[in-house]
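The data blocks that follow each hold one structure.
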Structure P
Amino acid sequence: MKILAIETSCDETAVAIVEDGRKVLSNVIATQIDLHKKFGGVVPEVASRMHVEKINYIIKEALQLANLTLEDINAVGVTYGPGLVGALLVGVVSAKAISFAKNIPLIGVHHIEGHISANYIEYPDLEPPFLCLVVSGGHTHLIKVNGYTQYQIIGKTRDDAVGEAYDKVARTMGLTYPGGPKIDELSKMGNASIPFPKAMLDDGYDFSFSGIKSSVLNYINSCKMKNEEINVADIATSFQQTVIDILVHKTMKLAKEQNFTKIALAGGVASNNGLRTAMKEECSKNGYNLYIPSPKLCTDNAAMIGSIAYYRYKSGIQSNMSLNAVANLPIDLSF
């Protein structure tokens, strides 16, 4: 079964063709990073307009790379939330048009469900159940994946998502957008010498990153007032190490308490080298199997949407022409 998948939730115009939920025939991504960099972050209206300009060309390129035409496509999968509503609408309208014109099933997909499913592409033998840590710009969740379309949220952020904290801290440090990869790179050059707080470390499975974000800002302001040297590498290393300690600690704690031996990472922050290394070390130490998608599958892409669209279709889940973009689509509602 060949599914054409569309992902336009933020600033990547992505189209992929996935066969039977696991085999990627093509995966095309048009990024807008350089366009938004001068604004220090994504401008929703600009992102939406760029999706409108790019979407038809990206669909055509994905089909060409897979050596297919729309006549060969069995269904269309599309992200309908959460994300920037204008950006989402471009993908949803495009998917509905193809579905209507070719009389093939339409499958709306939750963006985070797609991120989790990137692991199915990277690891063809992976099957539920497993524990997944979802870390992205808008989400930080510990999720029990009980089945291909069955999930249980165990922990989530109470304020800032980890990716959001990275970007805000990077901006405070004077780093350009996107800040997460720059902090990751800087962290290799400094020392974890600054004692930033580890909020809610042993308080259940929820997360909180607003405190450490404020602590970094206060530390930098304090240094400026005292005319002390600001070592950005040490700040980056200390911040990243603190965040990673929290993420790994809670994941390992839950795995031990609920006897999980399979742990997966998902989301854009899963491409962070420090997090990947720390999680590998802890899983190896505890005898757990770790699954992490390659960086290209961690960040926004359409292949992951095509994967979960297949399993949703197989579970009897389809959408109709009333499908609409939902900017704040609750993760609990979809799951």
Structure Q
Amino acid sequence: MSVVRALSLFSGGLDSILATRVVMEQGVEVLAVRFITPFFGDAILRDPQRYQREVRDKYGINAVVVDISDDYLQMLRRPAHGFGRYFNPCIDCKIFMLKRARTMLGQLGAAFLISGEVLGQRPMSQRRDTLNIIERDSGSRTILLRPLSARLLTETEAERQGWVDRERLLDFSGRGRSRQIALARQFGITDFPAPAGGCILADPILSKRIARVYDGGFVVTPDSMSVTDIRLMLVGRQFLMPGGGWLVLGRDEKESLRIVELREAGDVLLLVEERPGPAALLRRAGESVADSAVQAADLSLAADLVARYAKKIDGRPAAARVVVETGAERLELTGEPPDEEHIKSWAI
């Protein structure tokens, strides 16, 4: 008899780890699918192979990394089931990922899907009625197995076909984690993430930045927004300049390096070389501000902000020579730290 394969929606959290291992214990070959967007797991894309090694070494699970960023941004425009407390479309998010995973079944030779959801664990997205909606709207009603709560839910195709034994599945429910932790110990798993909302769209501050774009209240429109735009919105200090330019300014060395890494054609990079200071990016400079005089004024003010956040002299912000890179051109501006009232009025 050939080995049955399943695809597991894998977040890297304890529930998804356990759901995958529970099914693997029954002799099913499971491939864990780690979906990536700018809002969760984005750093994995810098070295997917390293992530796959870590998951295999820690949990004995084989993972595949799939970037769904572009399509995910489109889904955010009009989620059918709306948003949670912030800008988090949790129900539509799960439906979206299940639909994508379902299209991968034939490609990867898999027979069914696995999810780490626990009945009643989350008040909005894991109620019984919501789980039914997710199954229905994703087209996965018969092929989606939730191993941690399976014995409290309707029997699935995997159980009817004998690919898994229902009696060896679980009946977890509610928000407690003691049973999950005990099961992890049985599997020899001690290094697992603490419970937390890992999605930026549920962050009370960062989600407001994203919502502003989708509401049409930003220099970048929903139609023109790119994955890089979103990544830049999630790093550093953010300013909307008086002329309409969008400035992203690093708060530390790590953020400054990230800003430089994300620079694209049409962006203007500002740096301080004479003393420690942040990198800043005037995003889509020529595109967002058509008038050259207005663009020059925004650039000058951007240099002032870079000087303001450079290393202080005698405990106070001081003027600085700011290097400005616009495409192949390189020039210097003298940045004069602006007063705090101006800074507050520009800050996003």
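Here, each number is a calculation from the coordinates, and none is a lab measurement. From a predicted model like this one, the values you see are computed outputs, not experimental measurements. Cβ atoms are built from the backbone, for glycine too; each structure is taken alone.
Using mean count of other Cβ atoms within 10 Å over residues 175-182 as the calculated read-out, with 19.1 as its value, let me know the right label among P, Q.
Details: P: 19.1; Q: 13.2.
Working through the options, I get structure P.
One of P, Q was used to compute mean projected area of the Cα convex hull in nm², and the result was 20.3. Which label is that? Don't jump to the answer; show the numbers that get you there.
Values: P: 16.5; Q: 20.3.
Going through each structure in turn, the value belongs to Q.
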Of the structures labelled P, Q, which one yields 23.4 when mean count of other Cβ atoms within 10 Å over residues 79-86 is computed from its coordinates? P
Out of P, Q, which one gives 1.8 for distance in nm of label points 7 Å out along Cα→Cβ at positions 167 and 199 as computed from the coordinates? P
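Suppose helix-only ellipticity at 222 nm (-39500 (n - 2.57) for each DSSP H run of 4 or more, over all residues; to 500) works out to -14500; of P, Q, which structure was it derived from?
Values: P: -14500; Q: -10500.
Source structure for this number: P.
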Ranked on FRET efficiency 1/(1 + (r/R0)^6) of positions 119 and 271 (r between Cβ atoms, R0 = 41 Å, to 0.05), which label among P, Q comes first with the largest value? P
For which of P, Q does mean count of other Cβ atoms within 10 Å over residues 159-166, calculated from the coordinates, equal 23.6? P
Assign the value 20.5, calculated as mean count of other Cβ atoms within 10 Å over residues 95-102, to the correct structure from P, Q. Q
Here distance in nm of label points 7 Å out along Cα→Cβ at positions 87 and 135 was calculated and came to 3.3; which of the structures P, Q was it taken from? Q
Output the label of whichever structure in P, Q has the greatest value of Kirkwood radius over Cα pairs in Å, for residues 71-126 alone. Q
Taking relative contact order in percent (Cα under 8 Å, 6 or more apart) from the coordinates of each of P, Q, which one would give 13? Q
